[in-house]
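No value in this document is a laboratory result; all are computed from the given coordinates. Since the structure is predicted, the reported quantities are computational estimates derived from the model, not experimental observations. Cβ atoms are built from the backbone, for glycine too; each structure is taken alone.
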Structure P
Amino acid sequence: MSQNTKSHLIHDRNIRGHSQIGWLDSYHTFSFGSFQDPDRMGFRHLRVINEDRVVPGAGFATHSHRDMEIISYVLEGALEHKDSLGNGTIIKPGEVQIMSAGTGITHSEFNPSETEAVHFLQIWIIPDEKNLSPRYEQQYFSPEERQSKLRLVVSPDGREGSVTIHQDVYLYASLLKPDNTLTYQIPSSRYGWVQIAQGVATLNGQELRAGDGVQINGEEKLEISTNVGAEVLLFDLA
């Protein structure tokens, strides 16, 4: 169950929603699909964090979205994307894709491998404005850029080579080696979310494992470390 610790709330990986069909194994941090919990409808502008695994040669058929900023972050394998804007790309680990659905966009997501599953996070963020023009952007961030540091990968202004989002949200990604310690200060006027994507990490003394999320409810100094290695996402939210 969730735990309150000072100014943050831990969302335990074991209380996520879960759906499984033949080709898809999916965990939902927030309400999604058949998993509906009025207390888990998102946090600030963060609306969806789904951890998906898709078997080889399968995927999501063409479907539509609107008025949502959708981020795909691949952890293992590869994800093939096609959309109604004419984009057709392969997303691999280290690449961050954002799709601004705006007035409406259709797309498909498919595992092109014949042998390897794809493991990825899909993140939905509510935009700062409705009826925007749909857009697509993808950027590669090398392991060296993310190793032992918080690398900005998504921002509202595209600074430092990050992909651009239509919301006051900053997303950082990090690959932590054993005995690394990262620090980050959440300002008093903002909020945070830490998602453990892979491995095991400690946040301000609390051990967290892959799938755990932590909601930071205002000003707090964060210290993130690991003894075994971890991949971590940090959201700085208005």
Structure Q
Amino acid sequence: MSASAAPILITGASQRIGLYCAERLLDDGHALIVTYRSERDGIDRLRQRGALALQADFADEAGILAFIEQLKGHTDSLRAIVHNASDWLVETPGEEAAAFQRLFSVHMLAPYLINLHCQPLLERSSPADIVHISDDVARKGSANRSAYCASKAGLDSLTLSFAARFAPQIKVNGIAPALIMFNPDDDAEYRAKTLNKSALGIEPGPQVIYQSLRYLLDNPYVTGTTLTVNGGRHLK
């Protein structure tokens, strides 16, 4: 993927996979815009390397639209949009509706509105891409995270719809990871149980998502596709 004068936008790039992909794109010489909800050390590292970091809260329509206006004040073109921003809410009794509304806003409404409003920015770049970071759990659902799964499944549907709508100027694809990297406080029992859910049984690390992202950005003949990066969980 050759570097473009138009920047790549990554939402939710303050930590973990988003931060890793942002740093790798900077390594490859790309201009970069990232969003964050809360200040973290990773955002400061990206700033020091030349990335533009914009604070954004995608919890409601007003926050999403405010971010879009802020973004347009900094650039008139985009090489790609990587929708990585995500939330992981517990659906506590009595607060289910609030959790569902927030997850819908972060996982579906934000990508939907950003894609629509930023279409002209993407069309000023050739090639141009949108990549939705979904979740493999949407494939079969979850008894404990139904709102999360539903919103990620909706994001998968948006991948198909926007791919049809924006073709041929803009390719639109998705990535659906399962376990990629553990949290530092995950205990040995949890790690062993989780690794056993996949056929390959490894913790691959965030580089596999960057490899998938690069494939989608580099390949001129793939659109409307969601790459499953789950170590073979569907085989067990």
Structure R
Amino acid sequence: MTTKPILTVRNLSVTFPDNNGGFDALGGLSFEIRPREFVCFLGPSGSGKTTLLRALAGLIQPTSGSVNFMHHHRPKIGMVFQQSNLMPWRTVMENIKLSLEMDGAGEIKAQNKAREMIRLVGLKGFEDSFPRDLSGGMAQRVAIARALVHDPDLLLLDEPFASLDALTRERMWMELSNIWQAKQKTVIMVTHSINESLFLADRVLVLTKRPGKIKLDVEVDLPRPRTDDIRYTSHFGKLAKKLRGAIE
């Protein structure tokens, strides 16, 4: 790709104050993200992956370095966390359209856009269900729909399937891959899973132990759309071995 980057990060460092002179979470990251690219950050626990997402979302301020977006203004950002964080007193429909209501969208527009997202994530028929009636995978689909409904420029995913059982998690890889194919959003996702990163991403960036630095940047040259069978190919195995070797 030769498209101009939607996001450019230069020498990004984050240090949290403590009683020992500071806790270094990130140590000088530099990278670029292109429009409609799906990028996974992979690394051991404590490598600063969640800190990186929070810095990109503007939830925390970097200690040094820069985060620059195309056109020099902060884009609309959608974020999905490890837990779905749905409001238990609101239905699926009401949870998804919440951000539109906060933006002042009219009820008819909010309902129509929410219905579109419900169809996209495969929850048609569950519009009036409450979070207590949903499985973990269904709840995360609602969270993804809620993040997408306001048409963000950038979608940030913080290990959204970490709390799911193995089989549900693998099904959600396919769901998310299909959603990305349909919406073509720019996505940055953090994960501990090598297989997850390779199944979903165009590129995988491996972080070192704290303070997190980029150790490896790998293009995932696997064909799309991806099916479950791709995980059993020799090339998938070679890429997995390369990533495994880079993780400390």
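Summary of computed values
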{"read-out": "For -10000 (helix-only ellipticity at 222 nm (-39500 (n - 2.57) for each DSSP H run of 4 or more, over all residues; to 500), calculated) the corresponding structure among P, Q, R", "value": "R"}
{"read-out": "For 3.3 (distance in nm of label points 7 Å out along Cα→Cβ at positions 14 and 70, calculated) the corresponding structure among P, Q, R", "value": "P"}
{"read-out": "If distance in nm of label points 7 Å out along Cα→Cβ at positions 30 and 86 is computed and equals 1.8, the structure in P, Q, R", "value": "Q"}
